Structure P
Amino acid sequence: MKKPSNLSQLMGHAGGYRYLTYLSLLLSIISAVLALFPFVFLFYIIREVLEVAPDYAQATGVIRNGALAVAFAVVSILVYIGGLMCSHLSAFRIAANLRKTLMAHIARLPLGFIGEMGSGKIRRIVNDSSAATETYLAHQLPDMAAAVATPICMVVMLFLFDWRFGLVSLIPIALGFAAMFQMAGPGMAKDMKDYNDALADMNNEAVEYVRGVPVVKTFGQSVHTFKRFKATIDNYYKYCVGYCKKCRGPMMVYTVFINSAFAFLIVLALILTGDGPVARPVLLNFLFYVLFTPIIATAMSKVMYMSENGMVVDDALTRIHSILDEEPLSGPDKGKVPADNSVTLDNVTFRYRNAAEDALKGVKIRVGAGETVALVGPSGGGKTTVAGLISRFWDVTGGAISIGGVNVKELSQETLADTVAYVFQDSRLLKTSILENVRLARPDASRQEVERVLHEAQCDDILAKLPNGIDTVIGTKGVYLSGGEQQRIAIARVMLKSAPILILDEATAFADPENEALVQRAFERLSQGRTVIMIAHRLTTVRRADRIFVLREGRVEESGTHDALVEQGGLYARMWQDYQTSVTWKVGGAK
C-alpha cells in the first residue's frame, strides 16, 4: 500500500482549514509569477533608453514602465502576505489538532509503553515534531509552491528574449543542481533520521540526568558518571560535525556555480561581439540577463531547502506515527463488573519489547478479596512487572490475569482505573495546589472530602507549615515538599479515589524515618477493607502480610506466611537473615 504524502497526512488533521492551505499555495504561486513582471518592465526601460540614446528626452515610457514595475512588486508582496496569513491560520490549527490527537491517544496507551519510550522522547515528539509541521505548513510549503513556479516562469523568460543567453544561463543552474543533489539527495533522509534519533536520545537521557542530580551532587560526581548521558552527547556531536563536513564541499561548489551566471554571460557576450563593436540587441539582452539571473540563486536555494524541509517533516510525521500507530489498550466501553476484589494470575508469561527473554515465566498467584500479600525477592525478579500487569501497564504475553473472576482485558478502562489504585515509589505532584493535586483522583470531590483524606493520610503537619494550607501551589515560589511528604499527599489522593484494590510499589523507599512512620500509619488507614498487594525490600514491613510470594528470575519460588517461610529455610529465610544482619550492623562492625 502506497504511503500517503506528507500533505495528505497533515490535511487529515486540518478539518475545514485545509482550504486555507490550498488557497495559500495558489496565492504563493500567483505572487511568484507577479514578482517576475518588474524585470520585464525593466527590460522595456533599458531597451527604450538604448534606442533613444543619446537623446534621452525621447524616452517617454520610462516613468510608465517604472510605475508598472513598482505596482507589480507591491501587488506581489501583498498577495504573498495574504498567502502567509492563510497558511498560518491553517498551520496553527493543524499543529493544535495534532497535539490534541497525540495527547488523547497517549492517555489511552498503557503506561508501560510510556515508560519504555521515555518522557523526554515523548515530550519532544508532542512539542517539537508538531512544531515542525507548523513551520512546514506556515512557511515552507507556500515557499515550495513559489519555488516550483518561479523556475518554470524563469525558463520561459530566459528563452523569450534571447535563447542563446537563456541557454548559457542554464549551465550554472545545472552544475549547481548537481552539487545540491550531493547534499539533499536520497542519502540525506538517513542523515536526517540519524540526527533526530541522536537528538531525541540526548533529550531523553538529559531528563533522566536532571532527575538524578541530587545523587550526583551528594556524591560529588560529574556528568561523566552518567555514561549513557555522555554517550548520547558524544553521539549527537558526531552526527552534527560529520554531517557538516559531508556537506562542506558540495555546498562550496553549489554556492560558486549558482552565483556565477554573470561570468557565463560575459563569455557569451564576448563570443557574440568578437573583435567588432557591441551590437545594440546583444548589449540589451546582456544587460537584461545580468539583472535577471541573480533571481536564479534565490530560486535554487529555495529548491534546495525544499528537499531538506520535506525530509524534516517526513521524519516528524514518522515520529508522530510511532505514537499514533501504537495500539491502545483493548477492551469494551462497558465491560463486565468484578464479583469481588480478588486477584488471580494464572500461568502468566510476559516479555518486554525487544527483550531477549521472558521477564515472567508461568507465574501463578492468587490473592483473596481483602487479603494483604507481599511480593519480595532479589532485584530483577519480576515484582514490579507483576504489579504493572495487574494494573494493565502492559498486556500479558501468555496466561491471564483476572480481578473478581473477570479477565482484566474484559474490563473497561474506567472500571479498571476505579478498581485498582497504584502508589509508586516516587509519586509525582503537579505544579498546582495541594487541593487540585488530590482532586486528580476524583475531580468532583468537595473541599471537605479533600481535607478529610488529607487528615487521614497524616498530612496535617504539612498543611500547617505551608503559607496557604491546602491552597498552596507546589513547586513555585520556593514551596517544595520532601519525598515522604509528597508520598503522603499521593496517599491522600489514592484515599479519595477509594479503589478496592491497592498496589504499593516500594512506597516508603524515599521516606526518612519520621516520614516513614507517618506513611506507614497512612497505609494502615488506607488498607482497611481493601485487597493490598505490596512490593517491599524492607522485610519488616511485610511480616504481618497474609501471604508472601518470593519471586526470582521471573518465577514464584516460594509462598507462605512470614513464619512459615523462615522455618522453611529457603530463599526468604536467607533474605530475612541478611536483612537482620544489615539493620544491626554499625560502623566499625560492632553490634
Structure Q
Amino acid sequence: MQGVLALTRKVLTICVSLMCLIAGSSISQAQGILIDGIFDEWTNRPITYQDPAGDQFSGSLDFQRLWISNDDDFLLMNLEIGEELLMQQFNTIILHIDVDNDASTGTLINGIGADLEWQFGSRSGTFRWNGQTAAIGQSNIGVVTAPTVSANRFEIALEKESIPISGTTLFPGETIRLVFEDSGAGEDMLPDAGSTLTYSFTDTATIASPVYQLPKATGSDLRIVSYNVLNDGPFDAVRATYFSRLIPALSPDIFAFQEIYSNSASETAALVEGYLPSGSGQQWYSAKVNPDIITVSRYPIAQTFALGGNGAFLLDLRPQFDSELLLIVAHPPCCENDVGRQLEIDQIMAFVRDAKSSGGDIDLEANTPIVIAGDMNLVGDAQQLSTLLTGDIVNQGTYGQPFDPDWDDTSLEDLSPVTTNLPMTYTWHNDFSSFSPGKLDYIVYSGSVLTPVNSYVLFTQTLPADSLTTYNLLAGDATSASDHLPVIGDFVLNMDTQIDNEVDQSPQGFILKQNYPNPFNPATTIEYYLGKSTRVHLKIYDTLGREIATLVDTRQSPGWHLRTWDGLDVSGKAVPSGLYYYQLTVGGARQTNKLLLIR
C-alpha cells in the first residue's frame, strides 16, 4: 500500500521491556474494528443504511445492511449482500465514492459525483481528480477485504492517506458520499435511487488496539512459526540476507515451512542452526514431506507421515512438557481449485480423526495437542475452512465420516493473529498483484489442551524504527523475503499431568501465570491453576496498595481458571494508565504479579 509508511508514522508505539503495544491516538470503551472477517465488533454499532430486501431485478445478490466507521487511517465498512460469493473475483459489485462531496465532479450516479469507482470482481478501478483520470489497482487505494473465502458479508477497508492520483490523497475532505452498485442482471443499488448516503469522518472513532509482543513472554511458552518462504527463499542468494534477519527475530521452537522444494530437511536445519545456534544439550531436528513441506524443531520428530503433498509430524516435547504434539504442516493447492483443496483438507482431517482413534497409522494419547499450520490457500469455497475447523468432511466416500476434532468434542480454533501495527489479520501481501492483502496462512489448534498467550503476523514494513533496531530488522525484510508473512503463535499446554506435577512442587498449592497480553488495552486475561477445591480471592491493587477491583471471591474447583480484567474499578470507571498488581489468595497463601495498562 502506498500509504502504509504514512500510517506507520501516525501510529503511537509504546515499548515496555521489549513488549510492543499498538495504541491509537483516541480510544473509546467500545471494541475496535479488526478487518478479519469476524463481525462481532459491529454488533453494537448503529446500522448506517438498511436496504430493502428483494429489490433486485433478478438473482440473489441483494444489498442489505451497511455499517460504516473509520479510525485514524482507514475507512471501514461492513456490507451484507444476500448471496454467498467471493469478494475479490467473479462478482459484479462496484463501489462509487464522491470523495469531495461535490456532485459536479466525478461521474454522476444516483445523485453523487463519484471520483472513485472500484470494481471488486475485477480488482480494478478508476480515480478522477482535477481533470485527470487514472486507472488504479488495489495498492493505489489500500483496499483490503475479509474474509478471503466465500461469504454473504464482508468487511472492507480503504486507506485514507493513500495516493490514487498525483496531487491528492484518497479522501481530501471530511465528508464523502457513496453508492454500492450491482452492475449485473440484478441491478440492485445501495442506497436506492433517489436516496443519498453521506458519511463524515470522525476523530473520536474507535481504534482497534490489539496487543502482542515480538519475543516470547517466558521460556516455557511453546512458539510455533508457520512460514511460506516462496520457492526456497532462505537459500536464494539475493533473499538470504532478509531471512538472515527474520529467522533470528522470530526465534521459534518449531518452524513449519512451506515451499522449500529444492533443499533437504537436513540442509534446512543446518541453515536454521546458522542463524539460531544450539546451546548445551540442544539441536535442531528436521523432517521433510515432498514436495515442499519441512518441519524444523527443537524437539525430536518421532514419526513423519505424508498426506498427499502435506505432512504430519509427531513431536516429542519431553522433558519440557509431559506430552507429544501432532503437527500437521499443510500447503493445499491454490486459486480456482476448490475440488483439489477440499480433497486435501478432507484427507488431513481424516488423519486427525484416525489419530485420535485406535488402530490407525498413529494412536495419539488422549489430550495430545494438535496443531495444523501452513499456507492453506483459502481463497474459494468457505466449506474448506469449515472442514478444517469443524471436521465436516465432504468427500466421505473416500475419507470417511465427519467428526469433532478437538478432544472435548468441539471444533478446533483459529489463532487468527493480528498483523503488526494494523487493525487487520492478513498474512499475504503483494503490492504488485491485483489481489488485495488477504489471510491465506493459518495456525489451527486444539483449544481444549492449548492456550494461546501471544500471536501476530510479522509485517516489518509497519514496525516502528525502535522495534526494527531492537530486533536487527529492516522495514522491507518481510515483503522482500516472501509474499507470505510469517505467522507466530505462542502457546501454553494445559496438560493436567504436567500441571499437577508443578502444583505438587509449589509451596502454595496453586500456579499463577503472568497475565496476557501485557502490557494491555483494553483488557487482559489472568490464568491460574488450583490443585484442589478451595476458596479463592483474586484482586487488583494500585501501586499504593489500594484495592481497585475484585475479580474472584468464591470457592472454585480444581483445574485451570481464567479471569479477564477490563481496566475498570469497582464502580465501573476506567482506571488510568499505569502499573497495577494482581494478587491471588488461596487458603493462607498468596502470590502477586505486576500488570501494565496503557491507554
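Some notes on this structure:
- For mean projected area of the Cα convex hull in nm² computed as 28.8, the structure of P, Q it came from: Q
- Identity of the structure behind 3.8 (criterion: distance in nm of label points 7 Å out along Cα→Cβ at positions 245 and 565, calculated), options P, Q: Q
- Given -19500 for helix-only ellipticity at 222 nm (-39500 (n - 2.57) for each DSSP H run of 4 or more, over all residues; to 500), calculated: source structure among P, Q: P
Bear in mind that the values in this text are calculations on the coordinates, not laboratory data. Note that the structure is a prediction, hence the values are computed from the model and not measured. Cβ atoms are built from the backbone, for glycine too; each structure is taken alone.
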